[in-house]
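The next part holds the structures, each set out as structure tokens.
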Structure I
Amino acid sequence: MTRSNQLSRYLVLAVLLLASVYFLAPVWWLLVSSTKTNTDLFTGNGFWFAKFALFGNVHQVFVQQGGIYWQWLANSALYAVGGAAVSTLIAALAGYALAKYSFRGREFTFNSVLAAVLVPQPLLAVPLYLMFSGVHLVNTYWAVLLPSMVSPFGVYLARIYAGASVPDELLEAGRIDGAGEFRIFATIALRIMSPALVTIFLFQFVAIWTNYLLPVLMLANDHLQPVTVGIVGWQAQRGIGPTAVPFNIVITAAAISAVPLVILFLSLQRFWRSGLVAGSSK
């Protein structure tokens, strides 16, 4: 290995190390801070442990304000699971149709989906609010659920994966055997597309779970809000009046809210990897 190659290798390793520290340092701080008392947060080293108070902090999170954190977690689960499941099914149907059926306007439809992928989601928040206000859906579960049921990126990924992995010969064999189009889709295509669908579900679940702008704009009722909005509300109450929420409780609540994402990612990781590889090989 030449000297220039060694320098290039060390430079790449240094950049990767800096990137790892950049992304992992906040996570480490969050984990360490969730084990501290409110006093210890402001004394000593912020990146190392002090008095271990994790279990007490967790207990305080779930009893704060009458246990409303349970309601926030349930709301987030409803929005994320319901929205991700429906959007995955819609993406599978639309992607399969765009990949396997020839019809007038197919390319225009697919290009419109690609254009929708490029539109920043916050740009649509105010128009959605005005539209839902007109039909009296603001401050209801549907105000967050309905926009979560559409994923342009999911349609794009499903179309690419279906075109690459679902053989036309297999579909023709099903038609020859007398199977209808929906049965072919449900029994053949859907199973072959399952790695991509798991990937779509994972991406959409994370996007909905971590979404803040849409629910904070749509929901005024505390009992309808997801955990992201609730935690920000607690953080805004710090030091204000007798109902102020201590910093360590807010930090612990934020750490707990990330646990479902970690569990979901680890459990679906192998499907996520295969889905991305298949989509990128087209």
Structure II
Amino acid sequence: MKLLRYGRPGKEKPGLLDQEGRLRDLSSVIPDLGPTELSDKVLRRLAKIDPSTLPLVRGTPRLGVPVAAVGKFIGIGLNYSDHAAEAGMPIPKEPIVFMKATTSLSGANDPVMLPRGSKKSDWEVELGVVIGTMARSVSEKDALAHVAGYCIVNDVSEREYQLERGSQWDKGKGCDTFGPVGPWLVTRDEVPNPQRLELWLELNGERVQSGNTRTMIFSVAKIVSYVSRFMTLMPGDIITTGTPPGVGMGMKPQRFLKRGDEMVLGIDGLGEQRQAVVAYQAG
């Protein structure tokens, strides 16, 4: 299934895509698509619904973050060896874990706003993992059973804030709008092998990132197992699993986002995102 949330910010309703790619309203079946609805039991119930019996949603409404009430937004750094090389950093021996503020979450096609004083805002197409059942110190063998599904994440990062203003990556990762997620959540039954997914990003029509999750240093199963040793993963938590090469920081000369840029990014079977880059606005 491809599950989503649509509508104005704070007023989203649950929905799904039918086989023809049409948006169907799920609000008569579930109140929202949040932690409770991500359990295997509820997902099995939703899978039995004939989408043609659900109301069609007319027009092209905004798509919000496909999961409501995200508790933790966790990032994994330098998880592709060629990205570590372009960043001039050693290949990590263990996953690098950081947190993205939940206030950075935004819809897949919402604008990305440059933070005040930004000099080095950058793009990162990544595979996002949505937890469906609580995971605490789970084995690598059992880890994927705790996953509800997968989605696209653009791990937008302000490199000066991240790398030049102390040792805390979080400062460059959690700015408002720096976490576009979606457009939808694809349940794990549709992604039998998360280590065989092509991912890409275009900036102003130019392909700048191309990669495949098979080149991850640490697999999705390894990441879920590893992170669950240090914090209990709860339904609705999102882990974004690292980016392939082609980020602006690694270019020669370096290239960073500016007002008026447009990012388009996608992953096999998970859809596409499109974001316009806008200037900082207080409020």
Structure III
Amino acid sequence: MANGPAPFSEIGKRAKDLLYKDYNFDHKFSLSIPNSTGLGLIATGLKKDQIFVGDISTLYKSGNTTVDVKVDTYSNISTKVTVNDILHGTKAALSFNIPDHKSGKLDVQYLHPHAAVDSSIGLNPSPLLELSAAIGSKDVCLGAEVGFNTTSASFTKYNAGVAFNKPDFSAALLLADKGQTLKASYINYVDRPDGFTVAAEISHSFSTFENRFTIGSSQSIDSKTVVKTRFSDDGKAAFQCQRAWRPNSLITLSAEYDSTKIFGSSTKFGLALALKP
């Protein structure tokens, strides 16, 4: 719903994306091949230290139904079938992994002009149940989520949050980690031709009384190049440069410096290449 609240998982996501999205300190390659018939192919490879892992997935779309099948280097097969608009504003997704016969899961999402509800249930004799909901509007929303393990009869999570969104800024307050952590985030879109944006995230742990903060920025150098920076109180500074060297194809360079490291390398570099013909 255009004027309704976003799902609970979207609370604080704008600032989180600026601070953390696309930062990659390994070597990653992905190739996407769309097809006009509705069948697409995506190949992904990741080299981390001396280990290389990869997967190939096919994406098929027909009407309101999408089927995504992924096979990785360990011969695991992941399948997800998504059906949109079963009822007005409702989406359902069935997912399972092979050979894990206990991995089946059913997700249902319902969007209303004043509410967004997400539910998940494991398709096994002792399922994990999850439910999240947000009420309000696209400008102001209040939400919560809960997870329950039927095997141990215990809660796996319970979190709550509130968000305030405007075209030029967004602020969010989250009570996470079963009420043990309070997080506040803020992002501001500065009215400048280069799209300069700043974001900050602050967290406080009630159990350890530890405070953490991270600040970052994003800015367009030209129409095809975006530069991001990130600084945190643990002495780490990160830099990212992402360039669209051709339509729908991105090359991303990431670097991080850890000022607290005395022994070993204090700098990490990563390169990601995404191709889409």
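Per-structure values
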item	result
Answer label among I, II, III for the case where distance in nm of label points 7 Å out along Cα→Cβ at positions 59 and 171, calculated from the coordinates, equals 4.2	II
When distance in nm of label points 7 Å out along Cα→Cβ at positions 51 and 91 is computed for each of I, II, III, the largest belongs to	I
Among I, II, III, structure where helix-only ellipticity at 222 nm (-39500 (n - 2.57) for each DSSP H run of 4 or more, over all residues; to 500) as derived comes to -22500	I
Structure with the greatest value (metric FRET efficiency 1/(1 + (r/R0)^6) of positions 155 and 219 (r between Cβ atoms, R0 = 30 Å, to 0.05), set I, II, III)	II
Origin of the value 5.4, where distance in nm of label points 7 Å out along Cα→Cβ at positions 3 and 227 was derived from one of I, II, III	I
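No lab work stands behind these numbers, since they all come straight from the coordinates. Note that this is a predicted model, so its numbers are computed, not measured. Cβ atoms are built from the backbone, for glycine too; each structure is taken alone.
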